[in-house]
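Please find the structures below.
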Structure I
Amino acid sequence: MTQAYEDIELILVDDGSDDGSEKLCDWLASCFDRIRVIHEENGGAARARNTGIAHASGDWICFIDSDDIFSAAMLDELVGMAVDTGADIAVCAHARCKPSDISNVDSIGDFFSSDDTSAGAHQIVYKGHEGVKALLYQRGMLSAPWGMISRKSLWDTVSFPEGTAAEDMGTIYRLFLKADTVTYTDRVLYGYMQSTDNTVFSTSSERNPDYFMHSRDMLEYIRETAPDCTNAASSRHLSACFQILSEIPYDQRKTEFVKEIYDSIRSVRRSVAFDREARRKNRLAALGSYISIGAIHRMLNAEYKRSIPKE
């Protein structure tokens, strides 16, 4: 892991691997003092992340998905931003990439210095619940643990819900609610890898019910604990509903799960349609749902099928 910021503790959680990865982890730990390995039975991503947090001894937490890439400057820039602004969370912009994008450059560093990712160095500092609103309105930030650092102390009462999929959706907004200050840069320092075996393209039967559950619970939690963020939460929930529909074939529209999603869209569409802070695409989708949710569903699913990488 080449990083300009060198004060790093790298924790590898072996989540019950049986493909030889556990031996590779042990070998790496024997070669580098800053690498620690924790072996445990398979329990899923949520438990593995919770294990890593519990064993971390540093002041900051950073997650990297196993198939993603990141700039050598990422940690240095994020820590610098957090220290300079007194932020509890520092987030960078990300770029979606495919394996072919990496194979076409000489190094990962070249990918992050390309015209598509190197432009921009604009930084925003959010105070109080403004950071939560920026997250939920999806202003460059996603409900994902990667592409950011967070103070370890924030995790004292926050954890990933084990035994469910889409655990990110059930966690990150709670983390942001605990932060007094959040800082964001639009410089791309993280590459989110998209491939045919990525969960983004295989969520319909397993991940989506949990994704919907966590999104719905998020909306209710925000209404009860941070009512000033309710409009933002409604907008985020609408996005989640339409994202889920994009992955479900239109001919399944009469299933109970899809009916529940349609009803949930109806419950928030008015507030989103008239919310000037919501993204334009969300407001248009909310207005369009008054004409036909089914038509939007069919269009989104067709677009989703076209977007799946063919590699």
Structure II
Amino acid sequence: MRPELFLRWAGFVLAIAVLAVPFIGSPSLADLTFRTCTLAIIAISWNMMAGAGLISLGHSGFWGVGSYVAILCANHFGIPFLPSLVFGMLGGAVIGAGLALITGRLRGIYFAVATLAMSEGLRVIAVMLPDLTGGAQGAYLNSALFPGALAVNIAASFGAVVTACLSWYIGRTRYHYAFRAMRANERASQMLGIHPMLYRVSIVIVSGAMASYAGAVSVWYGGYLDPGVAFNLHITLMAQIAPILGGIYTLTGPILGTLAAAGLGEVTRQWLGHVEGVSLLVFGVTLAICVLYLPKGIQGGVDRLFRSVAKAPPADDSTPTRTTR
């Protein structure tokens, strides 16, 4: 079977399984699926920006904006679950558009630092507006509007599947080649008729909306939010670890990395308990090993395995015959 066909069928089966878990899975399995789906959303969104040469160190900023927009919609305006998710995505899209326009001339490490400054600035703003956000003490979600754990889990699963499908669709359009050209050399890409600012703004808007959706769903799942939770650096780190572990700049890499990271995190919690920082230590060691021995991630290892199987000579079962002079 060709690798493309195998991955297509595997992705289809995985999508069906993810959508079915909230209905037939146990509460513990549903919780693991929820965390995996939200990680997949932010990992794919981060990878899409990285594919255009835009490395984000502040992806938690988008997550936090979506979380705060959703909880403010519920607590201050009485907006129910699904509309609050839409407003959360719009909030992330607006922040993404502003970030892309303000940092239009920044590239490489300078853009990365700008995203980190954005996330930290939004955290400070949330702390300094206690009447609106609850300040450092945080705020609880209006429990009267809670739609139930099943609805929240379905929204997370559906969001992960839609995000993966959108990434697949973009990867098969001219935007994919424009982003590759921008990643290689943004100035030289203009000679190909590419408008870097237009593509930069569009991809940051889409990526910001995706990450904000994950944050909005998460605040309904947890029911509580404060600036430390909303703009946690752990979110940014996991958004980077999953694509690098699975295979950066690829479609299936963030998904494979998300599954590996979720499984590794679950094993770490079962064996080592909830010791603070131990999970990041395990992820760091795993990532270092992956960079040394799988520089293209899990996806690169899978591709190499398929190529080696395809090039293997067929087994010859015939027995040689003895010739006589």
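No value in this document is a laboratory result; all are computed from the given coordinates. Treat the numbers as computed from the prediction; the structure is a model and nothing was measured. Cβ atoms are built from the backbone, for glycine too; each structure is taken alone.
Given structures I, II, which gives the highest value for relative contact order in percent (Cα under 8 Å, 6 or more apart)?
Numbers: I: 18; II: 28.
Looking at the calculated values, the largest one is II.
For which of I, II does mean count of other Cβ atoms within 10 Å over residues 184-191, calculated from the coordinates, equal 21.4? Don't skip to the end; give the middle numbers.
Details: I: 21.4; II: 12.9.
This figure was derived from I.
I, II: which one has helix-only ellipticity at 222 nm (-39500 (n - 2.57) for each DSSP H run of 4 or more, over all residues; to 500), as calculated, at -14000?
Working: I: -14000; II: -25000.
Derived from I, not from the others.
Quick check for you: by mean count of other Cβ atoms within 10 Å over residues 48-55, which of I, II is greatest?
Working: I: 17.5; II: 23.5.
Once mean count of other Cβ atoms within 10 Å over residues 48-55 is worked out for each structure, II has the highest.
Quick check for you: by FRET efficiency 1/(1 + (r/R0)^6) of positions 64 and 288 (r between Cβ atoms, R0 = 35 Å, to 0.05), which of I, II is greatest?
On the way: I: 0.40; II: 0.75.
Comparing I, II, the top value of FRET efficiency 1/(1 + (r/R0)^6) of positions 64 and 288 (r between Cβ atoms, R0 = 35 Å, to 0.05) belongs to II.
Comparing distance in nm of label points 7 Å out along Cα→Cβ at positions 32 and 144 across I, II, which structure shows the greatest value? All intermediate terms of the calculation are to be shown ahead of the outcome.
Values: I: 2.2; II: 3.8.
The structure with the largest value is II.
Name the one structure among I, II that Cα extents along the principal axes in Å of 61, 42, 40 was derived from.
Values: I: 61, 42, 40; II: 102, 54, 33.
Value 61, 42, 40 for Cα extents along the principal axes in Å corresponds to I out of I, II.
Supply the structure label, taken from I, II, corresponding to P(r) over Cα pairs in 10 Å bins from 0, in percent, for residues 80-239 alone with the calculated value 9, 33, 34, 17, 6, 0. Walk me through the intermediate numbers first.
Working: I: 10, 35, 35, 18, 2, 0; II: 9, 33, 34, 17, 6, 0.
Of the structures listed, the value fits II.
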